[in-house]
Structure I
Amino acid sequence: MRILSILLVGFVFALTAYSAEETTSIFNGKDLTGWEGNPKLWSVEDGAITGKTGNEPHNKLKHNTFLVWKGGDVSDFEFKCKYKIVGGNSGIQYRSKVMGQGEFGPKVGGYQGDFEAGATFSGILYDEGGIAGGRGIMCGRGEKVKWNADNKKEVVGKTEKSSADLQAAIKKDDWNDLVIIANGNKLVHMINGNVTAEILDESPKALKSGVLALQIHVGPVMTVQFKEITLKKLANSPEEKKKK
């Protein structure tokens, strides 16, 4: 257990010590070119991708729905954005799978960098739709976790800041900086410069590649916005290896 903790402490350093292509903006700040979802729910307002629900039949959700980036699958990468959420729950899907079209738009499952207007789930890793083996909350906020080859979860350490301190650093109803780094079986989530979750996924259920998407969650009326969305594909990703 001590050895595992030492290994996981080095996650962030290891994930920043890579060579990669230039950072690419994947949102033009004007419209939803390059993205696909329900236009009754998704739009661009004030230079930000905006997802809204309400109490009218066309936007009172019966299932989670998503805005899917059409630029291809992602595998090893650094994703950054600013987000603001008022009410409800949202998140960033990565290495994920489109599970078909529902009444309110695409359904997507896989790894999710979760965040919310509440005080519990922002910064965790969640298995949306059970695509990553039905593992639910794969890493709670403030945890360092290993999923072993037997698909068992081991909490092997804690992040530098506690869950309560991480939550206190998140701005309510305002803009926050979110970073997700995926490098092989190592995953790191960060909000406002603080590591919120570190995962080593050595399970046979580990996801290696898939789509990137933004979520609107079924439930309370909500508004979620995203801007300054960038993607940097790491040098060891299949996409970058093909260029060599």
Structure II
Amino acid sequence: MKIKILFDKGALDKKIRVGWGVSFLIDDKILFDTGEKGEWLLDNMGSLGIDINKIEAVVISHDHWDHWGGLWDLLAKKVGLKVYACPGFGKEFKERVKKSGGELFEADKFKEIAPSIYTTGEIPGAYHGKYMAEQAIVLETNKGLTVITGCAHPGILKMVEKVKAKFSDEPIYFVLGGFHLMESDKRAIEIVSESFKKMGILKAGPTHCSGDTAENIFKACYEGNFVLVKAGQEIEV
């Protein structure tokens, strides 16, 4: 499978728009998150030669503006697009999807949304003391499992452990996305990176809200198996 990084805080090329939030396109058909702004997402799609008509569904990790910001412009381009949300997302988000012409699906548990592509369904988390529902994407490939996270508000280890419990016989090849470690101290981040190793995760690609300290710690821990994630990149898993 191929993962194209459509939006992130850094890019491979100056023509690629950057900002807050992420957007990952899996095998040209499943889009995970949409970044902070529709204009920027669509510009990047144009620059990268992405055919919107091939996109079958959008999975939104959690109900934050920087992860669904580009969704509305995308729905204006392709009415009827499937949108996977968590049941715990706000009423406002769900109603807006329907009014914008999207077909809303609420994923409460693990679900295969395309061949060998799964959503974890809703995983309970918290943000500034309030409940935050979040889901991740899991890809099942010959190399093992790849887990893609938006912000990992439930905790990146908790989310990965849920995947391991579901696919107990399969190794985890790669974990990438937002790990939400920006506000964590150095030792807490080291414990996360060490736990990744103990879980047998071969490659790691923290980005977005992971923070520079986490990226540096994971790079030191993973060396050649650390992946620096940037918009405009294509990763084969």
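Observations on the model:
- Top of I, II by relative contact order in percent (Cα under 8 Å, 6 or more apart), largest first: I
- Source structure (of I, II) for mean count of other Cβ atoms within 10 Å over residues 164-171, computed value 12.0: II
- FRET efficiency 1/(1 + (r/R0)^6) of positions 52 and 204 (r between Cβ atoms, R0 = 25 Å, to 0.05) - structure with the largest value, from I, II: II
- helix-only ellipticity at 222 nm (-39500 (n - 2.57) for each DSSP H run of 4 or more, over all residues; to 500) from the coordinates reads -8000; which among I, II: II
- Look at volume of the Cα convex hull per residue in Å³ for each of I, II: the largest one is in I.
- Entry that produces 17.0 once mean count of other Cβ atoms within 10 Å over residues 36-43 is calculated, selected from I, II: I
Readers should treat all values here as calculations from the given coordinates under stated rules, not as data from a laboratory. Since this is a predicted model, take the numbers as computed values, not measurements. Cβ atoms are built from the backbone, for glycine too; each structure is taken alone.
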